[in-house]
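Asker: Once you scroll down, you'll see the structures, which are given as structure tokens.
Nothing in this text is a laboratory measurement; each read-out follows from the coordinates by a stated rule. Just so it is clear, the structure is predicted and the values come from calculations on it, not from any experiment. Cβ atoms are built from the backbone, for glycine too; each structure is taken alone.
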Structure 1
Amino acid sequence: MTNMLDDIVSPEDLKKLDISQLDNLAQEIRQKILRTISEKGGHLSASLGAVELAIALHYCLESPRDKIVWDVGHQSYAHKLLTGRSKHFDTLREMGGISGFPCAKESEHDPFTCGHSSTSISSALGLATARDLKGEDSKVVAVIGDAALSAGLAFEGMNHAGHARSNLVVILNDNEHSISKSVGAMSKYLNNVIANPLYNKVRNEAEKVVKSIPKLGPVAYKTVKKFQEGIKNLLVPGILFEELGFRYFGPIDGHDVRQLISMLRKVLTLEEPIFLRAITKKGKGYKFAEEDPTKFHGVSLFDVDTGKVSVDDEDLVKTFTECFGEEIVKLAEKDSKVTAVTAAMPDGTGLAEFSRNFPERFFDVGITEAHAVTFSAGLAKGGQKPVVAIYSTFLQRAYDQLIHDVALQELPVVFCLDRAGLVGKDGPTHHGVFDITYLRNLPNFVVMAPKDGEELKRMLEKALEWEKPVAIRYPRAKAVNLVGASSCVVLEIGKSEFLREGKDVTILALGSMVNTGLQVSEVLSKKGIEAAVINARFIKPLDSDMIEKIAHENKTIFILEEGIVSGGFGSSVLEFCERENLNNVKIRCIGLPDQFIEHGARRELLRKYHLAPDEVAAMIEAELRQ
């Protein structure tokens with residue numbers, strides 16, 4: 001059988017196919033996605049569920065002239081395959097290869113680089129408004145999932161679009177519910193009627209006539225419209241979107257490519273805000289992903305035939321996430337005030353076990369990070385002990401709430417920042433490299449970074465005792481207990497931990513870089529250089545006594561951190577030395593540059609940006625020789 005996908009290097013090639021061929025093309029795309037992700041890892045369930053939707057959009061639109069804005073980007077793999085990236089799809093998420101998310105630098109068919117949710121409607125509205133200001137007539141479509149639609153930003157965008165009466169299409173990729181058989185046929189019939197061009201022409205003319213009737217016109221129009229909306233809502237639930245100013249169509253079968261194309265061709269002729277709801281199934285076409293879409297949302301290597309995820313000896317070592325998950329359950333068993341909050345990531349943040357053991361104290365608030373922070377502030381004010389488990393990159397979305405609702409109020413909310421530092425193949429939208437900078441300047445906050453899993457557990461326990469806003473950052477990595485490093489030192493606020501003595505140079509390391517610091521000291525020792533290693537532990541407050549001590553005893557301090565150097569932990573040490581006139585000490589900050597870091601395996605990125613142990617050792621040796 002001919003492989004149609006091989007002949008598609010642009011959306012124009014797709015249009016050469018007959019509609020009858022598109023179902024077979026969808027199967028080819030699914031097989032390509034399945035084979036690639038099983039070998040490379042990636043977001044499987046959502047992408048399998050949006051194949052027909054991507055085909056229909058590119059069949060009806062003229063990308064890149066027409067714009068398709070994919071929300072988050074988990075669902076965009078089929079879009080990538082249809083826009084000239086099929087031959088390089090086997091490089092997905094590899095360093096130098098294709099991004100796992102829409103990427104503006106990668107293709108003219110990706111208007112935005114994205115990886116955070118609920119941004120598509122606002123972005124698309126901006127594109128549509130810019131188009132109108134230039135007098136152009138292209139189409140703009142935003143594709144958003146039902147989870148992403150729960151965030152306030154999505155509704156802010158819809159409210160503006162409806163008020164502005166913008167020529168914009170929003171497609172809801174709804175993969176939470178199946179189409180009800182009892183109303184499916186009637187819904188399909190009504191959608192065909194209300195999308196028909198003749199119906200809309202008559203409807204618009206009738207509106208003008210009714211409104212033109214002196215005095216009674218406006219009242220009569222409102223009465224008829226309310227009656228019409230009431231009847232429509234009984235059969236096609238969309239009155240919320242109608243009230244926001246959108247014409248609502250749906251639900252339609254998101255896997256029926258013919259129905260999708262027919263509906264798109266009709267609604268794209270309407271020059272007003274359109275909301276189209278398509279029902280899809282996550283993991284469509286792959287049994288194991290259909291049965292457990294959460295497991296296959298973001299998946300590593302797996303066997304296509306059995307659905308079993310590959311496991312090696314390294315996987316037997318617990319991650320920081322797993323250590324956190326175990327400890328919060330133990331702490332909640334001892335203290336009934338401990339509550340857990342997450343923004344739609346119970347599995348990713350390690351809260352699944354907590355949610356099963358303490359369902360009444362577990363709160364998954366959906367993709368609403370700002371709400372999660374302020375809600376937790378309310379819990380703390382009410383006497384609870386909230387722990388907010390969230391990825392570092394996603395907490396950025398709630399910065400004002402951190403300042404206004406937690407720090408200013410001095411409320412004891414504990415933030416556990418998973419995926420701090422380089423996260424690897426998810427790339428620049430997901431690297432947690434900014435949290436040190438955006439947290440260390442918040443008054444009243446205590447900010448920590450554990451060197452291993454045991455220290456993370458101790459930090460979490462202490463954070464719940466301190467009655468302060470606390471943030472604990474830890475990487476997406478194995479929580480290997482450090483050999484030769486003491487974990488018996490009492491954890492006091494703002495106090496670091498000496499791990500190794502050394503007369504020639506001091507390595508002040510933070511969190512994930514402590515193990516690197518110990519490895520560096522071993523390399524240097526073989527070359528006759530004795531390096532002291534200190535586990536900083538606290539980003540804020542700084543261990544001022546420690547800094548003054550080593551500043552007087554040692555002329556060179558190397559600071560290691562897995563975050564951007566600009567405004568980071570090293571910057572805080574430099575600021576302290578400047579304030580205290582500690583001018584005789586030489587400080588070198590080693591971390592990530594002031595730029596967005598590309599996707600790639602974490603170990604590859606650490607090496608590229610000179611944070612691998614041998615590279616750090618070489619850097620220190622060269623500096624000392626100077």
Structure 2
Amino acid sequence: MTANPHAPEPVLIASTLPVPPPSGAPDTAAARATLDAAVVHLRSLQHPDGWWKGDLATNVTMDAEDLMLRTFLRVATPETTEQTARWIRSQQRSDGTWALYPGGPGDLSTTVEAWVALRIAGDPAESVHLQKAAAYIRDSGGLESARVFTHLWLALFGLWRWDDCPTLPPELILLPKRAPLNIYNWGCWARQTIVPLTIVSSRRPVRQVGIRVDELRSGAEPPRTDPLWTLAGGFQRLDRGLRAFGKLLPSSRNPVRRIAERQAAEWILARQEADGGWGGIQPPWVYSLLALHVLGYPVDHPAMAAGIRGLDGFTVHAETDEGPVRWLEACQSPVWDTGLAVTALLEAGVPGDDPAVLTAAGWLLDEQITAGGDWQVRRPELPSGGWAFEFANDAYPDTDDTAEIVMALRRVRHPDCERLNKAVDRAIAWTVGMQSADGGWGAFDADNTHELPLALPFCDFGAVIDPPSADVTAHVVEMMATAGLVDRPECRRGVAWLLDAQEPDGSWFGRWGAHHVYGTGAVVPALVAAGIPAHDPHVRWATEWLRRHQNDDGGWGEDLRSYDDPDWVGRGESTPSQTAWALLALLAAGDSPDAVERGIRYLVSTQLPDGSWAEELYTGTGFPGDFYIGYGLYRQVFPLWALGRYLAGRADSGGGERP
């Protein structure tokens with residue numbers, strides 16, 4: 001893809017980091033010193049039990065909804081409310097908005113929820129910061145244009161009419177597993193969110209909080225209904241019919257609905273995890289608590305108490321000049337972080353029997369999931385054996401974590417090699433068995449590709465299905481290749497899927513990381529590991545794309561706006577993690593030495609004195625276009641990984657000894 005001369009210039013966040021020269025071979029001793037310092041720093045972050053976990057930052061909707069949840073459940077305290085409000089205020093930008101990610105544009109729904117949360121916390125509507133937010137909201141279409149989830153939260157407090165929210169019938173839980181729109185046609189995160197929301201939507205609870213939102217309305221007319229003959233138009237009319245039916249025959253007089261609500265509650269309770277949460281992520285967690293509560297479960301019920309207590313474990317506390325703050329992680333990533341950290345250390349030359357590596361491997365082996373889960377709906381005969389992302393999410397292992405952990409564990413010289421080998425073999429069998437019919441792999445389910453849910457009126461909150469993606473498929477293909485399974489038909493089909501999925505410009509779409517740099521950085525090493533020659537046109541096409549998108553400072557970056565605006569694809573301020581992804585692809589392909597050396601110079605020159613790297617920008621993706629993640633450990637593990645491979649390659653080519 002050639003540069004667009006009319007494209008807007010990236011909005012960059014000011015950096016205090018030194019900018020390295022654009023060219024020139026890096027000093028091997030400096031690269032080795034950088035790597036050694038990074039190893040020391042990464043070691044220092046390991047928990048005594050063996051795991052690593054970086055903070056997982058998202059946006060203030062997590063905190064606003066936590067404040068609103070505690071207010072609704074009547075478990076908020078002055079301390080939690082003020083600390084949360086202080087954090088939300090600290091994240092507001094000078095234009096009065098709140099964004100989905102640092103450096104991004106203001107986001108309407110995020111700003112609405114932050115405004116409402118601060119009003120509940122006691123901030124006056126006439127305060128300057130809320131007036132600026134209200135002006136932005138009105139200018140952006142007003143409360144009327146906010147997303148469905150924002151309207152649902154407002155409806156809980158009588159600030160939006162339930163009649164103006166899309167209907168979520170509890171009877172969805174009764175649909176057979178092969179029926180259209182059954183809950184297993186949704187991605188696991190959406191499934192776990194929709195089921196409790198059907199109860200909340202059916203019961204329509206309201207608890208007044210003594211505030212108004214009139215100043216947030218623009219007065220815009222509601223959007224017109226789509227034509228009857230369109231899928232969207234048909235669902236809109238079905239939504240109206242379901243709403244009318246619910247009023248005519250509420251739960252108290254509808255035995256089928258009562259059965260559905262009871263079955264939904266049982267489904268929710270059966271999926272509560274050991275830490276009290278649901279799915280290890282914020283949305284199903286908070287909506288499950290709401291659903292159980294509106295069904296009559298008191299806050300001291302064991303399930304409710306465990307859920308509320310578990311949320312406290314997802315809270316990060318910090319001190320600021322304004323006082324203590326608290327913010328909520330949308331998720332926690334210890335299994336993923338630990339797998340990546342082990343591989344980074346091994347790539348850096350740390351021995352496979354190093355105590356830190358062995359402790360981490362032992363913890364990972366204990367975390368392997370051997371119980372069943374929702375994935376068995378599509379693969380009922382497949383034995384379990386994967387890993388989840390979080391400390392506790394046994395119902396939802398994923399292929400991405402499992403592939404990365406298998407690649408890490410296979411390089412560990414564990415004293416109990418029989419145990420490790422059995423775990424690895426079981427994990428490989430499970431992951432391979434999760435291949436979708438088209439040859440690719442999704443993260444949590446096989447063949448989760450039915451697009452009908454996308455047309456429903458309440459589906460404006462991001463990805464709701466889990467189809468195969470290039471980054472996940474690449475990790476699984478690379479896992480199979482490194483395990484000597486490159487000739488298996490599943491691996492060959494995965495390679496074919498990846499080749500077919502290459503974008504017209506030579507890159508690959510990154511589903512779970514930002515964005516084309518992430519996808520390309522994952523796919524090229526996988527293809528090379530699977531036997532695709534480095535001179536193959538697909539590989540050359542990809543490396544040429546990476547060379548064209550290298551920044552003047554030697555690094556790579558891609559703004560998250562690239563998910564919505566193609567002018568941003570491959571463009572953005574350099575970051576350590578994205579630079580490392582590009583380097584891993586170029587190193588695997590074995591070409592572009594000038595680009596590689598400039599990238600290594602960027603990593604060497606931007607390392608901080610403590611051996612870490614700074615990375616304010618988010619490079620992780622939850623829902624493309626809607627939800628993004630700042631992984632606290634990405635800035636550390638991926639640069640270390642790339643530096644290790646670079647120095648190993650120089651040693652192999654006679655450029656110096658491996659550290």
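Asker: Between 1, 2, which one scores greatest on relative contact order in percent (Cα under 8 Å, 6 or more apart)?
Answerer: Ranking 1, 2 on relative contact order in percent (Cα under 8 Å, 6 or more apart), first place is 2.
Asker: Which one of 1, 2 has P(r) over Cα pairs in 10 Å bins from 0, in percent, for residues 341-612 alone, as calculated from the coordinates, equal to 7, 30, 36, 21, 6, 1?
Answerer: Going through each structure in turn, the value belongs to 1.
Asker: Ranked on mean count of other Cβ atoms within 10 Å over residues 61-68, which label among 1, 2 comes first with the largest value?
Answerer: On the way: 1: 19.0; 2: 25.4.
Between 1, 2, the highest calculated value is found for 2.
Asker: Using volume of the Cα convex hull per residue in Å³, single out the structure from 1, 2 with the greatest value.
Answerer: Answer by largest value of volume of the Cα convex hull per residue in Å³: 1.
Asker: Still on this model: Matching task: -12000 is the computed value of helix-only ellipticity at 222 nm (-39500 (n - 2.57) for each DSSP H run of 4 or more, over all residues; to 500). Pick the structure from 1, 2.
Answerer: Computed on structure 1.
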